[in-house]
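> Alright, structures below, take your time with them.
Where a number appears in this text, it was derived from the coordinates with a stated rule and is not lab data. Predicted model only: the values in this text are computed from it and were never measured. Cβ atoms are built from the backbone, for glycine too; each structure is taken alone.
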Structure I
Amino acid sequence: MQRVGLILLSIAILIISACSSLPKQVQPQAKKNADLMLVSAQRYENQRHYADAKALYESLHIQYRGMGDVEGQLVVLTGLSRISLMVDRAQYTGYLAQMEELVNMVEPQKGYHIKTLELYRLYLEAKWDSLVVTAQTSDEYPGIANLQILSYKVQADAYLQNIQDNDLAQLEKLYSRYYRLMRSRKFSHPEAVSNAAYSLAYSYMLSSDLQKASKYMKRARHIDYANGLFYSYAYDLWLAGQIAMAQGNRSDAIASFTKARDIFASFEDSVMQAKMSNELEQLTERK
């Protein structure tokens, strides 16, 4: 079961915070305030509070445009595009057109924003073959962008039962880098790290390396719970249940599926709630 890829965060902010060798750039208070609001908007989106997230993104789009902040505009338009894909696709092409104009006419080197959005759309539509073709990393992209691209690709490869050892190795390397930065508080966005850990755990589970699967699942679960990312945490619990079943630990599997079911219910996700109930019914029948 795939966990929807998380948010492409503000790359400029992350690079500055993670690389101490870069010169400190003085920022106006309005920019600092907008960046803080952006974190709130992304958290609302992660918690599926789409109306609140959209309202903040729309306000931020005006603010970043008024500052001439292309990075901020691209991040916000990406968020609005994702919400449109989840709620109402009518505005999606308009948001995408604005992103393409900014990239083509102002900052061509930021094309990875459009790529990760395309990967998100393909992910939602379960077009795994197209996703794998599109999910190509580049040395010209920031590391955090490649982390997200590989997270998508590794999950798609796992779904297609075509796991690539080279992709796993690259994702593990990037994950380790950003996990260390997160723990040292030089990287303040855990969503991307937890999604990479989940992708690794999912892939290793399908390849029957349960030791590594359990390791990365526990990392994803800890990160999501500690940071209040409870919708993602429910997927971690589902994965924990699958690993427990593969290990022959029926009681742990039941506990994980039960907690996941209740969390999905709290988010009014009836589809996932039903899937967790089905997992529990199958376990009961095997008793």
Structure II
Amino acid sequence: MDMKKYALTILLFFCFSSIALGCSCADIFYTTNDEFITSDFVGTIKIISTEEDPDSDERRTYIANIKPLAVFKREAPSELRVSGTINGINWGASCERSVETGEEWMVALSKNDQNYFPLSYCSFASKLKSSDGTNTSRSGHWQAITHFQFLERTVPNLHREYMLRESSGKISDYLIQYDGQSFSSKSAHYLITFDEHLNIKTVEVLKGFNSEFDNEFVTFLKQQTKWEKENPRFEKTPVIDGTKHIVGVFYYEDEKKFLSRFEL
């Protein structure tokens, strides 16, 4: 199987795995850039202990007390409210998740309306080490951590509550023309600044492939893409002039070299 088919297979797996579990998460694919921008805390953590949640009468939740190992955005909370039960008997249909003392995780999390940091199957969270110290990470986890470090250096204060998406669907079609070409970097990232109507004002190259590609891609973004808010929860949240977003392009090098909007 070539890399492009493999990438599609992975994306479909993540889209439908929650359905198989009976767990209903968002039906769109969020990138590492998206998660960094919209999260209140990004970092790696260690589970210090777990305890019953005294406020869980109406919902099945328990508390995970944590220690930050690395912080890439804002301040780490002292605890998470985990969906599920402390004994590990969880319901897939409710998107519940198990964590154990001693585990290490990479997370990008946001506060809920009760000012807690919830953790569930739908959260952006990946286990790096099990409770006995066994390494459970994959190469993609460390790529995400490296990228979070890059974003911490370049756009540490970039934040908004809602997701944005490109609604014309033209970016993937645009990138097809580069199939078979080689690039020296594994990814490129472009910082878009919008006005209050989500029209593009400027595009800055945070990390590019080369000047020719970057100039042409910036022109394409300005002239041919359309953007809209994604999250229904923030439908009434106004878009302000100067709102920013990062578009990533990822290079996959196998027997069929290609560029993609998506990361593995």
Structure III
Amino acid sequence: MLLAAIDLGTQTFRAAIAEIREQDVLPVHSRLFNARLGEVLWTGELTDSTLRCIDEIRSTLARYAVSRVRVCGTEAMRRLREQYPDQFDLLQARLELPIEILPPFVEGQLTALGAVSALDLRGKQVRQPFLVLDVGGGSTEAILCNEEGITVESMPIGAVTFHKASLKSLTPLKAPPYSEAGTILATGGTATTLGAMILELTEYTPLKIRGLCVKVDTIDDWIYRLTSLDLEERKTLRGLEPERADIIIPGLRILRACLSHLGAPEITISDGGLL
């Protein structure tokens, strides 16, 4: 039986199809789409790019004859449904599937589980307590995992919203007071792109990204380097997708602000999350 999971994020859509065989989950297909859904929150209208990505996802599901599908949306989808319900209905009708809007706490739980699972696959065990930082396109989640359970702090600012609002500082950011976390895991597009740039990857390779430790000084160096380049120059960097060239600096600034608040000297990158 083939199952599919779709994550409709602010910047990126992700699709994964797997075969369930007894107790095993066997990956069949996965793909990432730079859909830039967040654009609709400023224009009030879905872009052709976003709709094309939806069409491709729908056709992929049909091609694989998937038995069951779960489609989830996060911050941008929450805001889209509230601010532009007609556009939300259009997107859902175009996909021909119901979209489940995840509450921030559920999103945080699933993100933490995915981040740790990805490192487990690499043979890197993560012991509690640990904190997961997920700098997304529309929001930033800080998820503390310890013996008492999971605590999620969701902040309505991400790489896309920071960029689009032309913010000059991170005044709206309320980083979580979690100084007791022993390990800081960073996931999401900002973190994985940082890893890809450091490694100068011409092709994204998850196994090379997972478990990569990055010092805060290195993050500072990259912020300085990127801000010294114009948009077109950033698009030529190895490891940086051209579609992310305009939002990578805001994303790194959010990540750096969280680390400053925590007093953390480094992060460990995981490419796991909702998917």
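> Could you tell me which structure in I, II, III was used to calculate helix-only ellipticity at 222 nm (-39500 (n - 2.57) for each DSSP H run of 4 or more, over all residues; to 500) as -7000? Mind dumping the intermediate values first?
Working: I: -25000; II: -7000; III: -12000.
Clearly, the read-out refers to II.
> Moving on. Given a value of 2.2 for distance in nm of label points 7 Å out along Cα→Cβ at positions 138 and 234, calculated from one of I, II, III, which structure does it belong to? Don't jump to the answer; show the numbers that get you there.
Values: I: 3.6; II: 2.7; III: 2.2.
Answer for the origin of the read-out: III.
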